[in-house]
Structure 1
Amino acid sequence: MEGSLAGLGVPLIVQVLESEAEVNIAVGPGVPWGLGPHINGTEQVHIASQSASPAALRAAAGTRPIVVVGRNLHRLPGAAGLIEELAASHPVVAVEMGWPSAWRPAGVRAFVTTYGASRANGWAAASTLGLLPHA
């Protein structure tokens with residue numbers, strides 16, 4: 001992780017969807033990934049990066065920070081620009097659940113890399129962000 005998560009609070013979770021999800025013998029089309037399977041009570045939205053409205057996301061978040069979650073964000077059409085545009089005027093944390101590149105989004109509070117999108121990776125990211133429900 002790069003940056004700071006201090007005082008993150010309860011964010012709006014924005015999961016960036018891929019236009020074509022990769023399917024292999026380990027990950028079928030119905031396998032949940034991201035932070036969603038691990039958090040309760042935190043608002044989540046699912047978007048396609050190339051058609052997302054930064055203004056609408058900022059309005060939905062209000063005063064809450066935005067956590068943008070995706071796989072291979074640097075390769076998804078429009079994702080890098082969306083994250084950087086949001087971060088220019090709003091507190092943003094980017095969570096890379098694919099294999100990270102040298103790209104780092106400008107202006108974000110933190111950049112979290114999980115090196116994979118398995119259920120365990122999603123749990124680790126949710127834990128790092130302080131979003132796991134209390135037992």
Structure 2
Amino acid sequence: MKKILIDIDDVICENVYFDVMKKVTGSDIDLDDCKHYKIEDNFNVTAEQKAEFFKRICNDNIYKTAKLKTNCKEVIEKLNKRYEIYICSAVVVSGNKDDSGNLFTEKFNFLCKNFPFLNPNNFIFCSVKLCFGLIL
């Protein structure tokens with residue numbers, strides 16, 4: 001069976017990190033204005049705001065209110081009937097390694113709740129996911 005690897009952030013969920021950064025900075029920046037991969041590089045943040053951002057993404061259970069992208073659940077469920085689906089997501093937050101385990105738990109619970117038809121043994125949590133396209 002062929003395999004498909006799917007990311008969580010900005011693929012399954014909408015704007016989770018972006019919304020946290022907007023709250024931390026009080027910015028009204030639009031997502032369309034973002035040009036950089038790392039969300040914090042799109043905002044004029046102080047060191048304190050960056051630390052607050054990393055603290056919040058690890059400790060505020062941001063996936064409890066995360067919104068699924070339109071139709072993603074239905075599409076993934078259909079794909080799951082023909083392909084072996086793997087979900088891959090970074091959970092090691094470089095700015096807050098000590099609390100990164102919280103983010104792992106949040107993402108895992110989010111996936112189990114919203115995608116009960118997926119095999120949780122196919123959830124891949126890592127710090128860098130650039131090489132996974134070559135492995136599968």
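If helix-only ellipticity at 222 nm (-39500 (n - 2.57) for each DSSP H run of 4 or more, over all residues; to 500) computes to -5500, which of 1, 2 did it come from?
1
Taking mean projected area of the Cα convex hull in nm² as the criterion, which structure among 1, 2 has the greatest value?
2
Which structure, out of 1, 2, was distance in nm of label points 7 Å out along Cα→Cβ at positions 91 and 123 calculated from, if the result is 2.8? Mind showing how you got there, number by number?
On the way: 1: 2.8; 2: 0.6.
Of the options listed, only 1 reproduces it.
Values quoted throughout were computed directly from the atomic coordinates according to the rules given, and no laboratory measurement underlies them. Keep in mind that this is a model prediction, so the values were computed, not measured. Cβ atoms are built from the backbone, for glycine too; each structure is taken alone.
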